[in-house]
Structure I
Amino acid sequence: MLDELIRKTIREMVGGSGPPVAFLAPKGDRGLFGPESIAWKVHADFISMMIGGISSLILQALHPQALAGVWDHSSFREDLKGRLGRTAFFIAATTYGPTDMADNIIQKVNQIHTKITGLDEFGKPYSATDPHLLAWVHLTETRSFMSSFEVYRKEKLSPKEKDQYFLEMKSLGERMSATGIPNTYAGTESAIKAYIPELYFGDRAKSIIDLLDHFPSNLAAKPFIKLISRAGFLNLPDWVYPIIKKPTPTYLERLAVQKSVDLIAYPVRKALKDGVAAHSLRRVYG
């Protein structure tokens, strides 16, 4: 009964329904990365992925041109759950899906990007096919996922394994037409900081961050979602807080949220143990 309540709460946050049977075939297909990859390990943890997803959206909202594409061409503001659900499926399909599934969704997203053009809030032209903007989205996501995994997943990765993750994800970013993607954790942090002069915390970014800070949910799901959203804000690099005009979290504040997440993590992981990663393992090994 508790497992089903947890799954219902998660569907409230990102959508989705039922077992991911599409990941069971064809037998033996290893997909883009395979079970031995660090991407399979990091992306399997729903808790840290959701926390990382929130922080990556906050970072992406700070780039006026990256935000403009979402602002002009998506229903993000009216359908936050739908946006998170589509992002979650893209990550699941490219990480765990059979090769055809991964190839098809990459092709589909790349095709959609060709139609996303316009002017940002300063009147500057933008295109979703711009490799510089695609790199920003890729960098913020991979950094956020790894940072969250480090904090909220007790399974530790060695420095070599962390760098292996960024090398693996670089191959995906390049298939999305992003360029200049580093293949190490340190390189990713440096590449993100190079974008700081381009960032802007205007009315558009404020409205997106306010939406994430007050994630819409029903009453039953509210405590869980509020905690995940708060953890997402704490997962940001320290240099971001002055930009978004929020105080840098204290050690005690971070510790309190970590302990709270730890309390809910076990039942959530137990409820989701037969999810996409488990189905994909059965596909690969039979």
Structure II
Amino acid sequence: MIRSLPRSKTYDWSFNGFILLYFTFLFAPLLVTCVLAFNNSDFPSLPWQGFSLDWFLADGPGRIGLFHDDQNLRSIVTSFQTAFFVSILSVVVGTCASFLFEQEEFRFKGVLYFLMLAPLVIPGVILGISLLLAANTAGMFFDERFGLDFELFRPSFWLVVLGQFSFISTFVTLVVSARLRKFDPALEEAALNLGATRLGVIWHITLKFLRPSILGAGAVAFLMSFENFNTTLFLVGSDPTLPINLYLQVRDGSTPVVNAVSLMLIVATSLLAVVNLYFTKKEE
């Protein structure tokens, strides 16, 4: 709509009402979840029973707060470890893949690019089941043929890392490729003509230009891994990640410690997003 044209009061009321309803729909559930983390009740729901910090600090016997809940703390550490390895692997492989598809010409490039995108459109449940069946098949083959038992082929930490990496790396590739398309090849040619090596050009010029997108893609990859549920559910071993642990608690009946965990995650992810936005803008 042209901003300079006059607008009726009906339009203004409708526009403002839509904005209000839209953001209420988005943030009201999060606000309720955060408030209930301080509710002096044994159930993670209304009504409000008074303010309490028990679900953060209590050490029993009747209540166990988040900072004394070994099960939730272990799952948080597991999620951080998983997200760390997934984001590192995804950034390295995704950046290399972006160079491959944007700067090289080879046969069947279009077909391979389409196959690279496939994990993004396959439902996470199907991807998780497929990876589990493939890993079990490979594990049985090595066990029966060579008598070898690899942890990677059983539901475990590293199988979760591999499963999440299989689709998160594709996202990183798309983000870095979008930035790489804006790169001026003349900069590389000038550096090569002045005697720089190919590796030196990539390290000092190309990667420096790509740094904002690499940092942004790495941060988003970390968050995607941390909150992933569908694929992880089929690949997790004896050490569940936080989303799996929260699902099990809610399914079996939980206390407001679930709300406390949710509040901490909302604060942490918001801070990470703000920091990433700040450094991305600074780099640009």
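Coordinate-derived values only; no laboratory data. All figures in this text were calculated on a predicted structure; none of them were measured in a lab. Cβ atoms are built from the backbone, for glycine too; each structure is taken alone.
Taking helix-only ellipticity at 222 nm (-39500 (n - 2.57) for each DSSP H run of 4 or more, over all residues; to 500) from the coordinates of each of I, II, which one would give -20500? The read-out was computed on structure I.
For which of the structures I, II does the calculation of FRET efficiency 1/(1 + (r/R0)^6) of positions 178 and 274 (r between Cβ atoms, R0 = 30 Å, to 0.05) return 0.85? So the calculation was done on II. To which of I, II does the computed value 1.09 (Cα Rg over 2.2 N^0.38 Å, for residues 66-209 alone) belong? Going through each structure in turn, the value belongs to I. Looking at mean count of other Cβ atoms within 10 Å over residues 162-169 for structures I, II, the greatest value goes to II. A value of 29 for relative contact order in percent (Cα under 8 Å, 6 or more apart), calculated from one of I, II, originates in structure II. Computing FRET efficiency 1/(1 + (r/R0)^6) of positions 58 and 146 (r between Cβ atoms, R0 = 41 Å, to 0.05) across structures I, II gives 1.00 for structure I. Here the criterion is Rg/Rh (Cα atoms, Kirkwood Rh), and among I, II the highest value is seen for II.
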